[in-house]
Structure 1
Amino acid sequence: MSKIGKKTILLPKDSSIDINGSQLTVKGPKGTKVLTINDKIFSSKMNEKNEFQLNPLEKKVDKKTSIMWGTLRSIVNNAVKGVTVGHEKILEISGVGFRANLKGENLNLQLGLSHDVNYKIPKEIKLTVEKQNIIKISGVDKELVSKVASDIKTLKPVEPYKAKGIKERGQYVLRKEGKKK
């Protein structure tokens, strides 16, 4: 039995889940998200207390089903959080002359290269730039928000000597000592 899978998901008052066969439609104030579950393995239902529960169909749960149960419950929980509160990542740019600007649907980054780097922002993501060195990425889908943050971080990874580059807020950078005489 999965510890995570057994937990029920408490839905806030302003969000709802519609169950239609194998499709779950999660609606909230920030938007909607459609998920697909395997209805041959799992059954889903809503309580009278406005709680969502996911259960396996078979009585004896093997290890693979238990793992999938916990993962699927976490995916549904992330979708519920996304449509009610939203997911957000904050990136910080550090380095002399490093800055970011929004130009329409593109994020323009000056990262100490001979040219500017343009990153096309997906339509589901809301991106804001504060003080030219802080980028806020927000959206309904946690996976897409994390992917966009990861893609932007790979444009200029943080180097260990002066910690120049793009990093997430709160990310620890292992610093190295420079040359000694």
Structure 2
Amino acid sequence: MSGVDGKLAVLNTLPREEAAAVLRGICGCGLWVEGMIACRPFESAAVLLEAAEQQLGRLGQEDWLEAFSHHPRIGERDLTVARLGPGAAVAAKEQSGMAGASDAQRAEFARGNRLYEERFGHVFLICATGKSAGEMLAQLRERLGNDRATELQNAAKQQRLISRLRLERWLAS
């Protein structure tokens, strides 16, 4: 068995703690991880992806904040921070668009990240895959003008996108 079927078989048969570690690399929310474990076995990739979306639909504000806390700041260079856990290596690849950021853009990100966290209480979350530093910076500037409720919804939408992409990549790896 190989490919997607092999990955599903692995996830379906891993001991609980090992499966939880894999899933925490997808989304750092404990409620989501536990819900996904309870949904095993997954019959197909489509069933896995649907279960992931259903479990994300169960999350409340505190759960979303927990999930967001497992993401690095955009432009953060030290991804060894313990809170990032198994998602750190993945996050580094997702933020590859920051590789071409100028010093001025990096400084604006640092300033913007600080303002965002003070205003909203969590990291600026964006599905960074395929986005340049300029695109992400434009989103940061725009979203700083939102109210808390709107921004929680925006960040949750981004978390959904990130989780789906991470699951798809994990299945394909």
The value -7000 for helix-only ellipticity at 222 nm (-39500 (n - 2.57) for each DSSP H run of 4 or more, over all residues; to 500), derived from one of 1, 2, belongs to structure 1
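Please state which of the structures 1, 2 yields 16.5 when mean count of other Cβ atoms within 10 Å over residues 45-52 is computed from it.
Working: 1: 12.4; 2: 16.5.
Value 16.5 for mean count of other Cβ atoms within 10 Å over residues 45-52 corresponds to 2 out of 1, 2.
Comparing 1, 2, where is relative contact order in percent (Cα under 8 Å, 6 or more apart) highest?
Details: 1: 18; 2: 26.
Evaluating relative contact order in percent (Cα under 8 Å, 6 or more apart) on every structure, the highest lands on 2.
Given a value of 3.6 for distance in nm of label points 7 Å out along Cα→Cβ at positions 29 and 117, point me to the structure among 1, 2 it was derived from.
On the way: 1: 3.6; 2: 2.1.
Source structure for this number: 1.
Where is distance in nm of label points 7 Å out along Cα→Cβ at positions 125 and 157 largest, in which of 1, 2? Walk me through the numbers before you get to the answer.
Numbers: 1: 1.9; 2: 1.4.
With respect to distance in nm of label points 7 Å out along Cα→Cβ at positions 125 and 157, the highest-scoring structure among 1, 2 is 1.
Since every read-out is calculated from the coordinates, none of them should be taken as a lab result. This structure is a prediction, so every number in the text was calculated from the model and none was measured. Cβ atoms are built from the backbone, for glycine too; each structure is taken alone.
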